[in-house]
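Visitor: So, here's a batch of structures to check.
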Structure P
Amino acid sequence: MNQLLSDDLWPTLAKLSEKHRRLWAAISYVTTTSHLEFGKGDVLVCDASEGAIKAGMTSASALRRFVSNGAKVYSFDGLHAKTLLIDNKAVIGSANLSENAGVNTCEASLLSDDPQVAALVRGFIEQARKAAKPVDEIFLKRIEAIPVVRTGKMPKRNPKRVAVGTSRLWLVSTVPLSDRISMAEADAEKRGMAKAAKNLKQSDYEIRTLRWFGKSRFRKEAKPGDLVIEVMRQKRGKRTFPQVYRAASIIHRQDSDKWTRFYLETPPDDDAYYLWNDFKSDLVRLGFKNVSPKSNRELTERATQVLACLE
């Protein structure tokens with residue numbers, strides 16, 4: 001689903017977020033709480049610098065409400081992004097979180113449930129959050145004391161930049177992990193699961209793990225935000241049955257000298273799989289050559305088309 005929103009931007013997003021599980025946003029200026037309600041578990045990165053507060057471009061009272069609701073709010077001086085993640089739906093556009101946006105201005109924002117777009121937006125917001133300052137009680141009291149003088153002028157920009165990442169799509173081949181390895185590494189996996197759980201976009205989603213060893217591009221380069229299509233090779237008697245699972249997002253990476261574990265976010269009870277021969281036919285049709293159930297390779301160049309095959 002890809003939808004372009006303009007005059008219906010905030011009414012659509014307000015309705016979409018009514019029963020949200022997770023709301024993440026990097027929106028430069030925030031002056032209203034009527035469109036979106038940030039609460040516990042939500043993240044908002046905005047420009048709450050002295051210049052933005054003084055010019056009336058960001059409201060201290062709006063941020064106070066969100067923090068009181070339990071949201072994690074951050075200030076990034078010079079932020080001009082307008083990106084939003086409502087559960088698994090991403091928004092990229094032109095509108096600030098204000099009453100005037102879409103009323104006295106003409107806005108355009110793309111609403112998409114493409115998992116690769118959502119992963120990119122999530123990665124950008126996370127990078128912006130790490131580069132920003134937490135809006136805590138001390139921060140709020142300071143900006144609440146700043147007199148607002150609406151000049152209409154943009155505050156001075158901060159030279160700080162956020163690197164825009166690339167969400168990659170990987171096809172990986174796996175086999176069931178032996179009981180011996182599972183037991184030996186149970187404590188390490190438990191620690192990794194605890195960290196991964198903090199990165200779940202939706203609270204009812206589950207976490208699946210992949211353990212990787214040896215030298216490969218996947219182990220070396222795969223990162224949180226990337227998508228993984230797993231081909232599990234299950235052995236039944238003397239025959240092997242490859243099962244293809246829908247793409248899942250990496251939400252945590254755990255490294256040791258001997259192995260790397262990737263923690264994937266999956267919908268609850270997502271045990272449905274596709275037959276390898278059917279999936280291979282789709283890959284061949286899309287121009288991929290020399291693919292087998294044992295392939296470990298990147299499919300980013302035609303990611304959207306590949307993902308559509310598994311819907």
Structure Q
Amino acid sequence: MIIDLPDSTDFENAGLSLLNTSLDIVFNLLRDLDEAEYLGIDVEEEKDEYWRRSMPLLFNSFSVAQQAFEFILKSKICEISPYLLISGGPKEWPRQSSQTDKKFSEFKTIDAHDLIQTINTFSIPNKKISSTFEEKFNKFRNKRNIIQHSIDNNLNIEIKEILLYILELYTELFPSETILKFRRKFIDLLPLHYLHSTDTKPFIIWEFSILCKFLTPSETKKYLNFQKNQRHYYCETCLNNMPDADNPIQLSYLKPKSHVSTNLYCFICDMNYPVLRQDCVSEECLGNVIYIDSKLCATCMNEN
């Protein structure tokens with residue numbers, strides 16, 4: 001008898017934890033570069049060398065992300081039956097498995113290249129993995145195998161390549177939850193924040209403001225629910241949590257986009273805020289979006 005059978009949640013949690021580790025590496029590199037620019041370093045002149053030196057970390061991030069998605073795919077199989085994860089026939093199973101109890105972990109599980117085929121063979125239609133996902137997953141799986149099992153001095157990977165890989169696959173696997181919400185959950189669990197009881201929102205604001213600059217408008221709309229091409233305003237809730245009070249960040253926009261729209265959406269808060277459409281009293285400000293309760297101008301944050 002097989003004992004200690006895992007359930008889908010076990011594999012999913014393990015995969016999401018690994019995915020967060022991969023994002024930690026990526027966001028740390030982006031934050032360091034952003035901070036260097038703020039301190040006056042000529043980033044454009046230095047960035048090529050910066051990314052060259054970051055290549056080992058990028059390889060680590062990429063490998064961990066690939067492992068994460070393999071675990072998440074295993075969780076999808078586990079939803080059907082954990083026994084589908086067991087590889088090979090009786091001759092390849094642990095000795096005396098028919099006479100004594102054996103832990104699930106003692107059995108070899110199916111290889112990564114069989115995961116999607118197994119899901120699509122046994123799943124109902126709306127649970128199947130798309131061909132686009134499968135193509136990208138297999139392409140990056142082969143690249144990861146080279147990194148882990150061989151040496152190729154011509155092999156490199158760009159940070160945006162990793163980010164889009166994570167964003168695309170995560171969005172298909174978890175269409176009802178954005179990567180921002182996922183990241184916020186794990187940042188809240190960081191040991192540092194537990195020790196100091198610090199608010200994690202500044203990290204989220206900083207990370208995703210950098211990410212929005214890094215991605216194209218179509219990418220931010222698709223993966224982050226953020227309209228990059230619209231005019232942006234301050235969110236009064238986020239403003240109190242900005243990582244740098246001297247350099248506040250505008251991440252809200254009118255939704256729907258209209259000169260008479262009275263709804264301001266913040267994608268960090270994932271909240272809608274009612275606003276008035278009237279000119280700001282400040283002579284230097286051309287804004288006309290005013291928070292109803294606080295009377296603050298969403299353009300300059302002066303009180304009206």
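Visitor: Figure out for me which of the structures P, Q the number 10.8 belongs to, where mean count of other Cβ atoms within 10 Å over residues 175-182 was derived from the coordinates.
Guide: Only one of P, Q returns 10.8 for mean count of other Cβ atoms within 10 Å over residues 175-182, namely P.
Visitor: So FRET efficiency 1/(1 + (r/R0)^6) of positions 55 and 95 (r between Cβ atoms, R0 = 35 Å, to 0.05), computed for just one structure, reads 1.00; which one of P, Q is that?
Guide: So the calculation was done on P.
Visitor: Turning to a different aspect of this structure: Could you tell me which structure in P, Q was used to calculate relative contact order in percent (Cα under 8 Å, 6 or more apart) as 13?
Guide: Corresponding structure: Q.
Visitor: Taking 2.8 as the value of distance in nm of label points 7 Å out along Cα→Cβ at positions 47 and 287 derived from one of the structures shown (P, Q), identify that structure.
Guide: Q
Visitor: Next question. Can you spot which of P, Q the value 5.1 was calculated from, given it is distance in nm of label points 7 Å out along Cα→Cβ at positions 39 and 127?
Guide: Among P, Q, the structure yielding 5.1 for distance in nm of label points 7 Å out along Cα→Cβ at positions 39 and 127 is Q.
Visitor: One of P, Q was used to calculate Kirkwood radius over Cα pairs in Å, giving 22.3; which?
Guide: This value belongs to structure Q.
Visitor: Right, something else. Upon calculation of helix-only ellipticity at 222 nm (-39500 (n - 2.57) for each DSSP H run of 4 or more, over all residues; to 500) from the atomic coordinates, which of the structures P, Q produces -8000?
Guide: Only structure P yields this read-out.
Just so you know, all these numbers are worked out from the coordinates, no wet-lab data involved. The structure displayed is predicted, hence computed values, not measured ones. Cβ atoms are built from the backbone, for glycine too; each structure is taken alone.
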